[in-house]
Structure 1
Amino acid sequence: MIRATLPGGWPTEQTLPFLRLRREQMERDPDCAKWLVRAIVLRDASVMIGHSGFHGPPGLNAPGRAGALELGYAIFADYRNQGYATEAVTALMEWARAEYGVTGFVASIEPDNAPSLTIVRKLGFVQTGDHWDEEDGLELEFELTLQHA
């Protein structure tokens, strides 16, 4: 349960398929819920400003990277360029490392998504390739390995 105000108009038509996919994942395997979508909430205002999470449990959506987690995140337009995505991604990675010993992370980003490219590069991700996604088109692949806690 989210104890925050949701933005007007959310979820959008674009967001609904993503949320349905995550709900279906949780229905099939309730244990994977901890790896999936989470609200990003401003503590002081109790307002949802975006969402973040992993695409599934370790290794599921990171082919060739046994035990790695693929990151996903979105910040609503009014809250962008304030460091919230970087803070959320960093917190997710630290949680996965501290609680489950996960040190490998991947991110797939469209080449024209400059803000997300800036975030992963700032966090130390390295581009390792690219692939074609049926929904999103060309995506650049990035990887990061953290030191063990």
Structure 2
Amino acid sequence: MKIIDNFLDNDTAQHIGDTLAGDFFPWYYQNSVTTHFDTDNFYFTHNLYLHGEQSNCFNLIIPILKKIKHKKLIRVKANLYPNVSKVIQHPKHVDFTYPTKGALYYLNTNNGPTFVENKKVGSVKNRLLLFDASKEHNSATCTDAKFRLNININYT
């Protein structure tokens, strides 16, 4: 696990955050955060890259991808966790059952952490977390911001 603060220049970080939090960015409701059995929790996602297909918003994340050493993208999705008045830890999960690298880029600062191998990582604007996405990890909601916003990148 590695944490890189101030990952992008401030203007680029602000542009990505403003776009994802803006009125015209398309978000899609997900009835669970980790599995189909986890129906107590919900959030919104936007697949920027999945199964070789790019969303119309893919170019937005090119500055992040240029700085991550990757051979092949597997999935890139933006996540928006609404404030639900208490910090709720979501169930532990793995992104994929085969070895994959993960990068989590945080777009706003809030008190909803990420847990990777029982280590707590705070959500700090313009922070990048690099980790083994095939090992258990989990997210949480926040209470001190309207939402928790990040981009999850899976790659080899």
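Nothing in this text is a laboratory measurement; each read-out follows from the coordinates by a stated rule. Small disclaimer: the values here were computed from a predicted structure and weren't measured. Cβ atoms are built from the backbone, for glycine too; each structure is taken alone.
In table form, for the structure just shown:
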| item | result |
| --- | --- |
| Structure from which 23, 16, 13 was derived, semi-axes √(5λ) of the Cα gyration tensor in Å, for residues 42-113 alone, options 1, 2 | 2 |
| Value 20, 19, 16, calculated as semi-axes √(5λ) of the Cα gyration tensor in Å, assigned to which of 1, 2 | 2 |
| Test item: mean count of other Cβ atoms within 10 Å over residues 82-89 calculated as 13.5, pick one of 1, 2 | 2 |
| helix-only ellipticity at 222 nm (-39500 (n - 2.57) for each DSSP H run of 4 or more, over all residues; to 500) derived as -3000 - corresponding label from 1, 2 | 2 |
| Read-out relative contact order in percent (Cα under 8 Å, 6 or more apart), computed value 15, structure in 1, 2 | 1 |
| Parent structure of the calculated result 21.5, given that mean count of other Cβ atoms within 10 Å over residues 74-81 is the read-out and 1, 2 the choices | 2 |
